[in-house]
Structure 1
Amino acid sequence: MCLLHRRCSPIFALGTMLAVAACAKADTPTQPEPVPWTPKFPGHASFETLTTSNGLAVATVRNRKASAGQAFNLVDRLQDHIYAQPDEDTVSKDFMRSLYLGLKVDGQAGWLLNTEAEASYLPGTNIVHLVQTQGSLQVDTYVFAPFHSPSGGETDAHLLVVMGQVTNLGTPVAVQGLAFVDLDMAAPVDPHLETVSGPAQRLVESNGAEHFVLHNLRETGVRAAVGAPGSDEGPLRRVSAGHGFEAQQVDAGPAGNLEVGLCMPVGEGRLAQDEGGAFGLVLGYGQGASSEPTAAGVAAFVAGRTPQDILQAEVEWWQAWHAKEAVPAGLHPYEAELWAQSNVVLKMGQVREPGRGHGQILASLVPGAWRIAWVRDMAYAIMGLNRAGHFEEAKAALEFMLNAEMKRAGDRNFYDVNFIERDLGVTLSADYAISVTRYFGDGTEESDSNAAGPNIEFDNWGLFLWALGDYVERSGDTSILQAYWPKISTQVADLLVELIEPETGLLHTDSSIWERHWNAYGSVEPETRKHFTYSNLCAYEGLKRASAMAARVADTARVVTYEAASEGLKAAVLEHLVITPTQTGQPTVAGNLEEMGPEVKYMDQAVVEAINTGLLAEHPEIAAGTLAAFDAFLAIGPHSPGYFRNDDGTVYDEAEWVMIDLRTASARIAMADLTRGKDVLDWVTDQARHNYGLIPELFGRVDGSYNSNTPMCGFGPGAYLMAIEEYYRASALPPG
């Protein structure tokens with residue numbers, strides 16, 4: 001085939017390769033000699049789902065190999081929102097049962113569902129690419145939620161493009177394209193309201209409250225078959241019985257479920273040897289009984305273009321978006337691919353819906369469960385975007401948090417009056433502005449609770465200031481300070497200062513990074529709040545950054561206050577949270593105050609931020625001892641250079657945390673141990689190389705396989721972009 005090999009370039013260039021005429025047997029472009037790649041810890045394939053999103057629509061494509069039992073390749077998810085819940089009472093809907101393509105060749109029809117496929121993204125894009133062979137025909141399927149608008153900029157429509165490019169490698173054949181679409185339109189009020197209507201080129205599937213427009217990319221010659229599952233009218237039964245799709249106009253339902261089949265011309269209907277053609281459709285989602293506005297929006301997006309035109313425009317949009325990136329010099333081609341794809345995932349994970357929810361970045365995309373905007377994950381995503389130079393997206397995420405609405409109890413924040421002030425004995429001077437945990441899709445605060453109470457995480461406020469300061473420093477943009485400084489200072493930074501205990505100089509107890517909930521220490525462990533070191537490290541760095549930002553807006557009193565508070569936290573960490581375990585004989589930073597003692601129950605890899613923030617810059621012996629303690633107590637084992645997160649002993653705690661691996665790589669690099677830092681980076685890079693360029697939350701403790709919370713955003717790509725940039729910056733420095 002003439003498509004570039006996916007390892008050739010981090011940003012896919014189609015050039016003339018998407019011409020209607022196929023070029024499968026054209027001269028193969030000269031490939032550069034491969035750059036040696038010998039990771040100390042090699043990765044392996046263990047994940048089978050590719051996600052595509054444009055911040056409005058999100059879909060997944062399953063790519064299962066025959067070696068796993070039976071091959072299948074289909075779109076198996078299409079949601080109304082990319083996040084899990086719009087609000088406390090509403091869950092986002094998945095409308096897709098299945099969507100896949102097929103071919104009718106010389107009168108014989110069949111589906112591509114169970115045909116083995118090679119799957120990947122077009123590098124540097126959100127475009128899922130499947131390559132399959134049926135007889136002498138090669139089918140390249142492309143599935144993507146488009147960002148581009150034909151009029152320029154970004155589309156504001158909830159769309160999914162599914163198209164097939166067919167190339168004939170043999171003797172001339174008559175070819176038509178098939179599509180099977182099974183949407184779940186069951187309405188809560190009545191699950192039997194699904195209808196399908198309209199001309200075959202522009203079908204509308206509706207339940208009266210919501211609808212999809214199925215806009216065919218061929219204007220003529222389209223035929224449809226619609227029926228209930230298993231019925232003689234349905235597309236599956238018609239194909240298996242050797243019958244064609246005949247309907248030009250459809251009026252089916254209402255029913256509980258209707259399956260749609262489409263048959264479309266490919267090229268001029270007959271492909272000569274080495275000739276190709278394309279077919280496909282665009283699905284547009286809308287709400288309300290009338291589908292006309294949705295249909296008009298889809299038509300405006302298609303704008304009379306061919307499938308190849310639409311694909312080319314999407315690739316060019318991604319090329320332009322990547323052009324602004326500050327790519328580190330010296331990246332290996334595999335690292336360059338993952339650099340580009342990590343930026344893509346962060347872009348896909350940012351909500352673009354209008355309103356208060358706009359700009360939030362989710363912790364993960366589907367199929368991951370963490371499709372929720374946590375402050376912590378978002379902070380690392382923002383800092384990754386800052387490293388890459390995507391300041392527009394970083395600023396949108398920061399402004400989202402500044403404009404979000406906190407959960408209220410009368411005229412106060414709910415968690416202020418019912419937990420923080422009541423249980424800690426403090427009186428805060430203002431309601432906080434940054435969530436204690438995370439957000440619903442509509443931009444309102446959420447904190448999950450269990451028998452141990454809610455999660456209230458003071459590290460969030462320090463992380464927000466850290467990410468904001470990083471944005472201002474790297475972008476040079478102070479407009480966000482000019483617009484929001486009163487809120488930033490009085491409702492974030494001032495409150496961190498007020499939460500410092502006079503007795504210890506540390507922050508008051510909280511739930512912190514691993515979300516240990518709110519019960520007081522001494523309750524059932526590990527679900528209790530403590531003096532967690534990580535929260536203090538984030539407050540230290542956040543207040544240090546806040547002092548610098550105060551200087552930028554000439555708030556001289558706060559320059560002094562925040563700097564003093566930051567230095568005070570540093571002193572308190574060094575005084576109260578450093579211990580020397582007998583097993584290593586070296587001082588290490590402990591995970592929390594309460595569990596310090598002769599028995600080692602205080603290990604927490606999150607304290608790696610003591611090195612990354614520079615808190616230990618004047619204490620290299622403690623930094624070295626902390627890394628030695630990680631190796632002694634938290635190392636995964638001989639098959640991995642990584643770590644589990646702490647010594648609390650749950651299955652979740654003892655999995656390998658990729659974010660922890662990457663932040664530890666950053667610490668190794670900061671300590672000039674480039675070899676071990678690079679070992680971790682190579683491990684993550686090689687794992688992603690075998691798994692579509694996606695980074696998971698966890699690697700399995702035993703074999704390093706991906707877990708289901710993939711793809712992650714801040715705790716994956718964000719941390720990767722930070723670490724890889726730090727490695728190549730450090731590598732470029734002269735020795736010593």
Structure 2
Amino acid sequence: MIPFVDLKAQYQTIKNEIGEAVNQVLDQTNFILGDPVAKFEEEFAQFCQVKYCLGVASGTDALHLALRALEIGSGDEVIIPANTFVATALAVSYTGATPILVDADPENFNLDLNKIEEKITAKTKAIIPVHLYGRPMDMDKLITLAQKYNLQVVEDACQAHGATWKNKKVGSFGIIGCFSFYPGKNLGAYGDGGAIVTNDEALAEKLKMLRNYGSPKKYYHDTLGYNSRLDTLQAAILRVKLKYLPDWNNQRLGHAKLYNEKLTGVGDLILPSIDWANPSVFHLYVVRTKKRDALLKYLSDHGVQTGIHYPVPLYSLGAYKHLNRRPEDFPITEQLSQEILSLPMFAELNEEQIDIVVNLIKQFFQPAINILNNQGSSIDNDGRDQKIKLGLIGYGYWGPNFARTIKESTDCELKYCADTKAENLTKIKEKYPQTVATLNYQDILADPEVKAVVIVTPTKTHFEIAKNCLLAGKHVLVEKPLCYTSWEARELINIADERGLTLMVGHIFLFNPAVRYIKELIINKEIGQLRHLHFQRRNLGPIRQDVNVLWDLAPHDVVMALNFINETPISVVASGESFLPSGLYDVVSASIKFSNNIIANIILSWIDPIKMRDVTIVGDKKMILFDDVNPSEKIKIFNKNIDVVKKATDANFGEYQIILNSNEISIPAIANINKEPLKEEFSHFIDCLTTGQRPISDGENGLAVVKILEAIQKSLDNNSQSINI
């Protein structure tokens with residue numbers, strides 16, 4: 001997975017310095033306005049090329065207190081961009097003033113300087129330019145306009161730490177500049193934080209009181225103030241980070257340059273231009289495309305996190321309905337909200353990760369041309385559509401299902417079936433007489449008419465057969481798991497990529513309508529923060545002699561866990577036992593640990609008396625039970641959450657008591673619930689062949705599953721030792 005922002009990667013580079021700075025604060029125990037706050041304020045003021053800096057609780061508070069210090073309030077108007085985060089507007093509203101929205105510049109997405117003057121009235125007191133995404137505004141023109149109408153300028157530089165306009169730092173042009181230290185910012189704390197900068201001594205003194213209960217000294221309160229102080233711990237952390245900020249900003253600029261070089265001319269993408277005289281610090285790298293939502297989903301399905309900044313403009317938010325503004329009043333902002341997409345951007349991003357993102361985007365925009373034959377077309381000389389000719393290798397347990405699916409497809413023809421057992425070939429000839437049956441799958445590879453092969457053989461044969469198929473120029477759909485080792489999986493991926501072939505793994509549950517429904521609930525945060533997943537898969541079908549229960553059954557649950565959590569796990573630990581004569585593990589219990597303390601537990605067994613195939617997904621708002629065996633109620637949503645109460649009287653829980661809040665249980669109606677997952681999977685494979693898109697369950701997805709299975713197997717073979725991934 002490629003994260004949108006990787007705070008862990010940054011932390012690892014400065015871990016020792018951060019630890020030392022935090023420990024010093026803990027040793028001194030001066031947590032409120034301690035010495036590190038004053039030192040950071042001095043250093044950040046110097047960095048911003050101003051005289052004064054006041055640390056506050058957040059970027060929102062910085063904007064709010066700035067307007068308060070300028071005595072802006074009820075009856076006043078403040079001009080702000082329509083295309084910005086809600087905090088800009090909220091800061092104005094908190095004072096009682098009215099935010100006046102101005103449309104965006106189509107070139108840089110910032111405040112359109114040509115549309116400001118028409119919005120100025122006798123009530124206008126200030127302008128808040130936002131240096132959006134880290135791109136500096138043209139401050140010369142803005143200051144000239146503000147001076148013409150005697151308006152104050154409060155810079156919202158919350159996304160633009162270190163950006164310059166004509167070699168002067170943003171935040172230093174207006175009467176006040178405001179910054180946010182939200183963790184994901186170019187200069188981010190490990191919690192909320194913000195700062196106000198100014199060259200005005202009187203304003204600095206006023207702001208110093210406003211942030212601290214209106215108090216010039218303890219217990220003396222000269223004005224109505226607020227509790228909005230930068231924590232000493234956060235100041236200590238920011239001091240460490242500040243010295244690295246110029247380098248981090250340069251790295252971001254380098255990443256943006258690479259993105260631009262590699263994505264130029266791809267699809268309908270509109271890329272951010274780089275003004276090398278006044279470069280952005282690229283807090284965000286934002287592109288435009290009319291296929292935004294589809295591209296976002298495609299990247300997400302393939303493990304790339306993206307964002308939209310911002311999907312709902314201010315005038316469409318419920319909080320600002322009272323402004324009575326219409327989308328047509330802001331055509332550029334409205335269009336941007338439907339087209340913008342933020343790609344992964346952080347200083348530690350590397351070129352390999354950028355290439356993965358770029359290649360996925362190129363694959364998404366690849367024209368819907370026939371890639372089935374590099375030398376030919378899917379249209380015959382008469383102009384009639386040809387059916388795609390396929391070969392099926394393996395007609396044992398699962399093969400007949402694939403044969404049926406292929407035969408029922410209107411786009412395909414099952415030309416061959418290969419199997420090492422003559423009795424299986426007799427069966428397929430009886431059912432499908434026109435299919436060529438062979439004991440040697442090489443006959444399939446030798447036929448140039450066959451464009452793709454479906455492999456449904458024992459796992460130990462997957463690598464060799466899939467490799468030979470790819471080397472023969474055939475597209476491949478191989479049953480799960482892809483193979484036995486990660487190096488084998490990587491070799492298959494490399495061969496497919498080098499030859500421009502499709503490699504897909506039969507992770508059938510990714511095509512289950514119920515699983516897709518659950519994924520949408522998770523994406524939309526309807527169950528809250530994921531906490532725990534519990535899978536159980538028992539007494540399912542025949543007991544295999546060639547592979548243990550882990551490799552037979554766990555791929556389904558592992559791929560669902562990866563799909564739901566959308567992260568690479570940290571470690572696994574497993575235990576198992578063999579009770580049957582085969583000597584293979586027939587009972588396995590595995591625990592997979594992800595970041596944020598998310599755990600996925602998997603229980604597998606061939607010898608239970610009851611057939612089970614279910615998963616429980618626990619969020620901090622709701623819980624879901626997916627029972628794939630239940631024909632009528634596959635999903636139940638429990639509107640339950642857990643509260644933990646301290647100092648409970650119940651001695652059984654010691655100092656804590658767990659209270660389960662239970663309301664109703666809902667059974668949702670799921671669209672296309674009766675669609676057969678295997679048919680959906682195979683249809684996706686054919687779509688990938690005809691359009692050139694990369695499969696959802698591609699080789700990389702197969703590799704991710706194999707890596708986890710390898711780790712679980714290693715834990716089983718080493719007395720349940722915890723294995724890092």
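What follows draws every value from the coordinates through simple rules; no lab data is involved. Worth saying up front: this structure is predicted, and the values here are computed from it rather than measured. Cβ atoms are built from the backbone, for glycine too; each structure is taken alone.
Comparing mean projected area of the Cα convex hull in nm², for residues 39-398 alone across 1, 2, which is largest? List each step's numbers first, then the result.
Details: 1: 19.3; 2: 25.6.
Structure 2 comes out on top.
1, 2: which one has FRET efficiency 1/(1 + (r/R0)^6) of positions 575 and 703 (r between Cβ atoms, R0 = 25 Å, to 0.05), as calculated, at 0.05? Before the final figure, lay out the partial values.
On the way: 1: 0.05; 2: 0.50.
Structure of origin is 1.
A value of 27.2, 85 was computed for Rg and Dmax of the Cα atoms in Å; which of 1, 2 is the source structure? Walk me through the intermediate numbers first.
Numbers: 1: 27.2, 85; 2: 30.1, 96.
Derived from the structure labelled 1.
Given a value of 0.50 for FRET efficiency 1/(1 + (r/R0)^6) of positions 127 and 535 (r between Cβ atoms, R0 = 41 Å, to 0.05), calculated from one of 1, 2, which structure does it belong to? Write out the running numbers ahead of the final one.
On the way: 1: 0.50; 2: 0.15.
Value 0.50 for FRET efficiency 1/(1 + (r/R0)^6) of positions 127 and 535 (r between Cβ atoms, R0 = 41 Å, to 0.05) corresponds to 1 out of 1, 2.
One of 1, 2 was used to compute helix-only ellipticity at 222 nm (-39500 (n - 2.57) for each DSSP H run of 4 or more, over all residues; to 500), and the result was -9000. Which label is that?
Answer for the origin of the read-out: 1.
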